[in-house]
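Just below sit the structures, each encoded as structure tokens.
Only the coordinates and a few stated rules stand behind these numbers; no lab work does. Keep in mind it's a predicted model, so treat the numbers as computed, not measured. Cβ atoms are built from the backbone, for glycine too; each structure is taken alone.
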Structure I
Amino acid sequence: MIDSPSAPSDEARLPVPAGIGRGLVLTSVFVCAACGLVYELELVALASYLVGDSVTQASVVLSLMVFAMGIGSLLAKRLRCRAATGFASVEALLAVVGGGSAMALYASFAWFGGARIALVGFSLAIGVLIGAEMPLLMTLIQRIRQQDAGGALADLFAADYVGALVGGLTFPFLLLPFFGQLTGALLTGVVNALAGGVVVLWLFRHDVSARMRWGLLAVNGSVVLLLIVGTAFVDSFERAARQAVYGENVRVAVRTGAQEAVLTGDSDPAAYERGAEPLQFFLDGRLRVDSADGYRYHSSLVRPALTSGPRKRVLILGGADGLALREVLAQPGVRAVTVVEVDAGVVTLARRDPGLSRLNEDAYDDPRVRLKTGDDAFDRLRERTGTFDVIVSDLPDPAVSTNAKLYSQEFYGLVSRALSPQGRLVVHAGAAGASSRAYWTVESTIRSVGLRTSPYVVERHRRAAAEAQP
């Protein structure tokens, strides 16, 4: 036995007055819109983290989801005669797919070596389910009290857009910092399932047969229970996924707020000389430090800029691991070093972890060092904190599009303003071989602000930098 079809014009029997019933439906629209946007942002964030090139991945995810939402709206036409049952089913399925999407993408990346196919699949599936919501909700709200289609759509879209705003703000300011990506997605699925269940199983319970009500209650209850139980296994799942990606020797794994920092290998940086695993430091899956040969990169980055000319005052942009700072402090004549790093959590790790602090030789404890955390390099340079004899730009690769402004003409204009008359700037510009276009784009951008460049490459380790001086 299933719930009997009913024409949209029939008024629903509600346990509350029609005005309150409409308010509850609009609240459900608000909640579902917030959850839907969280799923979208979650996929975009994971795509950037697991696949890279955030602009391309965000474009792919969003365009696929918008396309799929149109398909979902068309498919929902077949469910309008059983709108209550259809809406509850859609929300239960969306809660499972959306709530579990983060863990599924991590699993695909960790155990199958890539996440692109899974990303496309989840983008399409979530988009179809989100697109199916609005036609069904439109039918339900008209079942409460008939009104012109324009007015009903205005109410629905208003609730939908406000919910999207709340979801967009909740994701970066609440879910990510307090729960993390995996737990945040699972909890969003719980909220999604509850929102759909309350509307159908209580407000529109007379539109659904008793047998169907029990069936929907069992399904929604199972979904909520599954997602809540999933949150209890997030930590063990993350450990297993990290070991699949980084190997068995994961020693530290922390989310610093903006990034995930992972340390692997022996805590003794010199242990690799005795056959042990070298200490390796990863940020968001990208290798930043390797104790077996990392000194070559940092010495090649820092020393060319400090071998001649004045070097009393030095500014380091980025370089949270402290290795560029170690190289700067080792040069004679350096009296003051200012380090500007946006992520204070990584600096804390570099100071407190026994392996990383030994590798950087406790550089942050040197009295000549002045640390500025919390603001990115662009914002700090705008403050005009004086001039420097040498500026070391040890920032993430320019190929990572989220850092594009730190390789822009505007940025280098600010850097040029902060250089003393005989000052030098050295920039990590990516790999000249693998990313030659990015490398030479950085070089030409530096020249465009009036600095004279001397490009150089460390061939063996595929590291590159561009040194510029006025």
Structure II
Amino acid sequence: MAIATINPATGETLKTFEPLNDVEIAAKLDLAGLAFEHYRQTSFVERSHWLKAAADILEQEKAEFAKLMTLEMGKPISAAIAETEKCALVCRYYAEHAAGFLADVSVKTDGSNSFVRYQPLGAILAVMPWNFPFWQVFRFAAPTLMAGNVGLLKHASNVPQCALAIEDILQRAGFPQGVFQTLLIGAAKVADLMADDRVKAATLTGSEPAGASLAAASGKQLKKTVLELGGSDPFIVLESADIEAAVVAATTARMLNNGQSCIAAKRFIVAEAIADKFEKLLLDKFLALKVGDPMQPDTDLGPLATPDILQDLHQQVQAAVASGGKVLTGGQPLGDRPGNFYPPTIITDIPQDSPIAQEEFFGPVALLFRVPDIDAAIKLANATPFGLGASAWTTNDQERDRLITEIEAGAVFINGLVKSDPRLPFGGIKRSGYGRELSIQGIHEFVNVKTVWVK
């Protein structure tokens, strides 16, 4: 894939980049190794100062960074501004909490002094996606750099300017040279990077095939990975729920980032007793959404990131219809304008046991299912190879406890949409990946948990 900025709202190629050659890659790996030997000796106070400076830059220049994200991958400008602000938030969170998260932990044993010490590993490779081109990187970079590791970013090939901007932010914030570097390379180079002794571990956010490929390459080298992959998140609405609030959240949860989010609600599982009302209200909300230029602040839904994503999504919609699904609105690419636009779409009556019902729809398409009771709702929610997040709506305490306990996912949100929060661990189970980002669990992923025993 070419490394280029292609405006998804117009299809225009704006800027192209030459991928790094092997000599240039080797030089950056050498620089990362040298940087780590010095950087690992820096104090939490120094790292915190630099990370807070990065947060300041993000906040002060958020309008420009937001325009860059929207230009490269098409998210509405208001969402891009919010993403930049969230990046500043995660930087401040780890700047303030990392020292406590990584402090020695005393353990009483038969030794005179026993404790656990957390130490950095070295260069950590991050293979990151285009859909949240700043947030995905900063939620990796903030804990990784605070732990004393150095970062290497292989970003998606359609957001090269975002990748370079992030490196520039961290350099301007004061981090020493080589502590965080962007590698403008194609996916084919990742296996070679994992085979290099200078790369100690890797994290990837992306598709199942990408995750499997990285895990295989890392497994050959016995190197640790953290994977955050796809999701087909359920959004369960039971009879006792506040239906109006659920519909508002459902619309936001499905249309977030133009529908291109791993934790977006994708399968709406509604109790039969309230299904007609929910369907009507959801349809009204979808019909009211404004599709258009993502640079305009009143746009609700912009283009999909690439033509291939548009084509794949429409093929899934056609497969859903072929399996028996009924399109209530949308269902066809918007061919009356340039760019990769797909309308808000609702599909009902898909057979629950059809293969398409288990797939991830990465775009503004909602699949609506009716179930008789909570037992059927939980069974359908779990009938997918994914297990990232789940949203469930009820005011019944017994139902709430069952949903929390029985849904197979890395996160369950009751009466709210699924979101990531620096204070809470984030990640999935089953084919949605393994390991955790954010919170104390995230910063512990890429450290040596060293046992120390003294007598």
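Side notes on the structure shown:
- A value of 14 for relative contact order in percent (Cα under 8 Å, 6 or more apart), calculated from one of I, II, originates in structure I.
- Test item: volume of the Cα convex hull per residue in Å³ calculated as 149, pick one of I, II: II
- Label whose coordinates, when helix-only ellipticity at 222 nm (-39500 (n - 2.57) for each DSSP H run of 4 or more, over all residues; to 500) is calculated, return -13000 (choices I, II): II
- Distance in nm of label points 7 Å out along Cα→Cβ at positions 20 and 308 derived as 2.2 - corresponding label from I, II: II
- For mean count of other Cβ atoms within 10 Å over residues 132-139, the highest value in the series I, II is held by structure II.
- Origin of the derived value 14.8 (mean count of other Cβ atoms within 10 Å over residues 36-43; candidates I, II): II
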